[in-house]
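Derivation of every value follows stated rules applied to the coordinates shown; laboratory data play no part. Because the structure is predicted, anything quoted here is derived from the model rather than measured. Cβ atoms are built from the backbone, for glycine too; each structure is taken alone.
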Structure P
Amino acid sequence: MLEAISVLNLWRFLSLLCVLPLLLLAAACSDEPVNSPYERGAEAKNVLFTAFAQRSPKYLDPASSYSADETPFTYSIYEPLYGYEYLARPYVLRPRAASAVVEPVYLDEAGNTLPRDAPGESIAVSVYDIPLRPNILFQPHPAFARDANGEYSYWPIASEALEDAYSITDFPHTGTRELTAHDYVYAFRRLASPRVVSPIFGVLAEHVVGMREYGEHLRKIHADLASEGKEQAWLDLRQHGFEGVQALDDHTLRIKVIGKYPQFKYWLAMTFTAPIPWEADRFYHQPGMAEHDLSLNTWPVGTGPYMLTGSIQNRRHVLTRNPNFRGEPYPCRGEPGDEQAGLLTDCGKATPFIDQIVFSLEKESVPLMGKFLQGYYDVPEADDGSYGVAMRVAASDSAEKAALYQDRGLQLLTSTEAQIYYFGFNWLDPLVGQGDTPEQQEKNRKLRQAISIAFDWEQYVAIFLNGQGQVAHGPLPPNIPGYLPAPEGANQQVYKIEDGRVLRRPIEEARRLLAEAGFPEGRDANTGEPLILHFDSAGGMGSNATVDWMRRQLKKLNVELEVRATDYNRFQDKMRQGSAQMFMWGWVADYPDPENFLFLLYGPNAKAVHGGENASNYQNPAFDRLFEKMRFLDDGPEKEAVVREMVKIVQADMPWMFGYFPKSGGAYQAWVSNAKPTQMVRDTLQYLKIDPQLRAQSIEQWNRPVWWPVWLLLGLVLAGVYPAWRFAKQRERATALDTVTTIRERP
């Protein structure tokens, strides 16, 4: 009898174990998505959801920030004096915190005013008097909080006020004040401080009057404080100034630039020069702040459209609309095609359009893309320009993905960026470089030309970039003043023009040039030895597909390619020493001016001789003279004419195979509007707009749970349990009968 009861209880237990989870799951069945990362109803709010794939932003202090993954935060929180018009191409500066983009006043050595057309060499100082917009307010922040007596609430801070404070939202009191020119002065002074990590100080110190000497002055002050054991004391930079940056009044900033440097205006569109209120610098410098991870790097203070309201390192960050932001009108002009693309629909409406932006960590690309395709992310990564390109490539390779992307209405937008990847010839090399005599120079030039014809960059872009790039005919990418599209701007050393079409010169012409260079059929005309060229690279490129492709290009000329691969440090040493023969290099523009590309070929910038960015060590006196003339010219037809003459010189000399301009772009859901990908314009988040209702409907449609397999499984389990239950019941009855019979039969 005991055995029968145990069997029965076991079957009951197993049946309950099998059925209970299914019953609970069935009870929970609804049409709500079961894998939504949002809180219930969040998808219907005016919030943009995006991701970051690596670490949290390291530097949100504008003096230190220089990484692309930080720019969605810094350019949304801070306001430099200038910015770029969101839609205009070529890029156009616009005032942000300034009320106008100003032209400088030129002075000679004696301080006398010079006319605007004065020769650049005669200009000793350029003076920029920049007016600020009135009534711009900083975001609410505890650094500005004051009590009823007008005293700062958190200066000096009480230890109990910091006890549970690990974010700005943990401080109950906040305040604000108006932005003034003094805040920009303070920001420039911080760039020179030895207490601040600033990658831009060296560049600006070359151009701003007295800034280098000011940096030395601050280092001495810091050293003196350290010798007194006061290295942790706050250094009030209001007490230490220099001539180059001054506030003429609360709404006028004066900057003095050494000589004439028209490109200086572009530095004022970068967040390096964004304003810093002295109150915030003092607030964060108090004891205990660093231990609670409270600093400008983690909790910035700005006047921009958004403010940081949530930050969990390496997990989640939240930008929320700055309640003190005045609102800026959405642009009303762009380039041809913008109106048809719907990019001018919101002309004149106040930005930002979105209330909040949530950044979540996604360490792996597969789950990130999965959630994007489910609609849970509106943009995969706000700072990454690779998604639009990658998904276009995927769609071209897979009809299934193409159909899915089209069905979801995904916007895969790309644009050619202000970047270049080029194949460099070392001008110091006796074989592919300049050469010592006029005869050798001409032979070397023909060798470079033959190689350039053989290298089919159209094929490279098709194979390695899946067409998401533009073959370069010169050093300037599109949307940079002086750029000329083909056929007018075609590199006629490598291409010919027939019936308006640009065609690569035939390989037979390259073989002829190779023979004229002294290497008929790829062999030295004097010794008969095969021509072997050397490609220097870093990171073990010797076996990859790119190098195999290079070898095939040279095989057309019967020329051998030897790869000299090494680690990056050794490669850098070879480049600094000028011992590499041929190499691949790239450049991303800091600002949209031809000077930012052409200086890569300016003789005094030669890497091996002067430590500059001219990696090819190219030297041409005519080019250098034009460069020195161009750098003093204001934007306009004269400057563009000089730039085009410079481009023709380097097309003829061929220190580079110009390679290609890469494309980048974003992927956006159908409910995101006003998207125009660019890596030059950084303050893009304030222009985006979303339709939360369409998002909620799409997420519900795309992620509606399919419950019939659960019901089927439940039925199968019940069908399997029922016979066992009947068997157990039968055993129970039989056992009961046996028990009764036994009792009756007892004497």
Structure Q
Amino acid sequence: MKKILNIAITELQTLFYSPVAWLILVVFTFQMSMGFSGLLESWVNYLAAGRKGTEISFDIFTRGGGYGMFSRVQQYLYLYIPLLTMSLMSREFSSGSIKLLYSSPVTNVQIILGKYLSMVIYGLILIGIIMIFVFYGAFTIKDYEFATILSGILGLFLLICAYAAIGLFMSSLTPYQVIAAIGTLVILGLLNYVSSMWQDIAFVRDITYWLSISGRSSSFIGGLIGSEDFLYFIIVICLFLILTIVRLQSNRQKSRWTVSFSKYALVIGVAMLLGYTTSRPVFRIFFDTTHNKVNTLTKNSQDVISRLKGGLTITTYVNALDESNAGMALPRAVNGDMSRFGQYTRFKPEIKMKYVYYYDTINSASLEYRFPNTTLRQKLDTLSKIRDMDPGMFMSPEEMKKQIDLSPEGNQFVRVLERESGEKAFLRIYNDSRKLPTEAEITAALKRLTLKLPKAGFLVGHGERSSQNEGGRDYSTFAQTRNFRYALINQGFDVADVSLDKEIAKDITILVIADIKTPLTADEQQNLDKYIAAGGNLLIAGDAKKQDIMNPLVQPFGVQFTPGVLVKPSEDQLANLIVASGTKKAEDLFYQFKRIYTDEYTVTMPGAVGLDYSTDKGFEVTPVVVSDSASWNEMETTNFLDDSVKLNPAAGEVQKSYATGLALSRKTGNKEQRIIILGDADCLSNNELAASRRKIWASNFTLVTGFFYWLSDYEMPIDIRRPNGTDNEISVGKKGAYKTRIALVWVLPGLMLLSAIGIWIRRKGR
């Protein structure tokens, strides 16, 4: 060990007598200082403006995408380490001093480990510079996320060590330092991009994917310490160090190339085997350092996974003609697609992932426009040439239908989750900016495999809003449109039509009655009363001009739809468009309403009526959606497109804030009965959920997720909330941030530069 340490000290002395080591330190410190001071000042100004923030330490240090400090450091290291390692062995070969090493009483292992140790020590110096900023943050940021920051530091240090091992090996291959540096950059480039190579070949796919160094330290930076990534760095470091030792032995003993090649192949083969084994889900271990466990499934999801006894297979069906989605799971993207379920395989490693490729009819105007008058097979052949794929890998429509009929899914990209006991559930993608399912949708699909889920029944037979049809005023979007993320069927609910000509089925947990056009018969009312008396939950939505029909339904609850229609004059919209907001009490009932209470979102309600209520019917009544105080119940105007509205108290018009949504609850037996009453049936319609209006930020789907979460006794949708960060204050003001910038950006690098010049002058003097 003493010889290794002596070699390392000698190497460090040589390194710091050269300008390269000092230049890298100065530039590295300057770049770090610029980035840190910029982020710090940005947060100081943000908080000084009276805004509230959270997770400041994460934002400054560990945010990905090249924003946070640690993410930027990864980009710097890629260029710096090759400049440090290029001379480690190349200098010995070019100057002839390697012969002195060979003749001295040191082994090849000691030479290589000594050289490598010098790089590890230099890496610790770089980490020490980073720690200056880390400790500054610890003293100035409230409730600092120290554990997550240290996880990121570990990731960066392992990355430095891996780069150094690669650079040392490349330096041992040539006496030319520039070639060694370029060679190191080439190897690092290959290791960053190898995950995209030969991904079409199943046998090679896992090997090349494991070889990739891209993103390995990002998981540490994000606060997740995983055994696979940790062991990857250890294996890569050992691999290149051993290759360097083998190279030195071959050069020193002048052995035959076949012997050297065999040694290289053996070392690489063992490394690949270890890497493949440690990357298997069953062998992985994780430690989430974040305070809110953002890298780990929430407790609700973990509870669902714990009930999934036995095998589980996730089969992904990919239609080659589904151009906008197929690329997510073609063979070259399989490993990336499987990683989307990484948090689930942590808790259930035996999950199997299967991929089925086929071609079939797809609803695509673009495809028909570009390839008119062609058969499905001709379209497949053309797209296969464009994508450089074998068309033979795709099953024909006839073959596919023998396995499963996906025409109800529109033959779009879809997954089927299936337990070995036979239960199945669909997991879809959605027509929104995120497209892919989140934890909420994945867990909802898994929960469908284990438990009987809440069932929403939609009343039919009286001209109600339909849950089946695609009309603009119907409810099919939020009820069961497959590509709408917040549809009940995607959030863990079953949906069925309900007729009151017989008693309501016991499995109906929520009954939806929306804008009936004809009154209920006596028998129908009796069946409805039985459901209510048994404690069944309801959602009742009325509308303008239907008060006389809807009021008999809500009067037993102490509620009445007010006459007229609510209006509020506006320059941009029709007067009968009510832009309502959630209440504080509503946020207490359904956490989703934070979006329309504290955030800048609203609920649009065209043609709404107000709700009057009393509390003498045994219900606790809570207004959850209210209109603006400048609104009134218009009794005279009916044509809001051509006519203007004017408040007329003599006509019974009253200007005030009206409740347009109520939540009612009472104890019924051993459960709490819950009822939602809305003064507008259009706010949940297909048209309104898809509407976009100038200067109005509507979030009507929040009504769906919030109301049905409450009506299902908080069972569905899955609650995936995590606690917010408490690191929301900085004890530095604007002046302090400015002084920090001066000290870090100019003083600290300046001191390093003066130290370098002083050492250089002293050396010249000697």
Ranking P, Q by relative contact order in percent (Cα under 8 Å, 6 or more apart), the structure that comes out highest
P
One of P, Q was used to calculate volume of the Cα convex hull per residue in Å³, for residues 374-501 alone, yielding 185; that structure is Q
Quick check: 2.1 is what I get for distance in nm of label points 7 Å out along Cα→Cβ at positions 382 and 406, calculated from one of P, Q. Which structure matches?
Q
For helix-only ellipticity at 222 nm (-39500 (n - 2.57) for each DSSP H run of 4 or more, over all residues; to 500), the calculated result is -14500, so let me know which of P, Q that is.
Q
When distance in nm of label points 7 Å out along Cα→Cβ at positions 78 and 590 is calculated, the result is 4.6; to which of the structures P, Q does this value belong?
Q
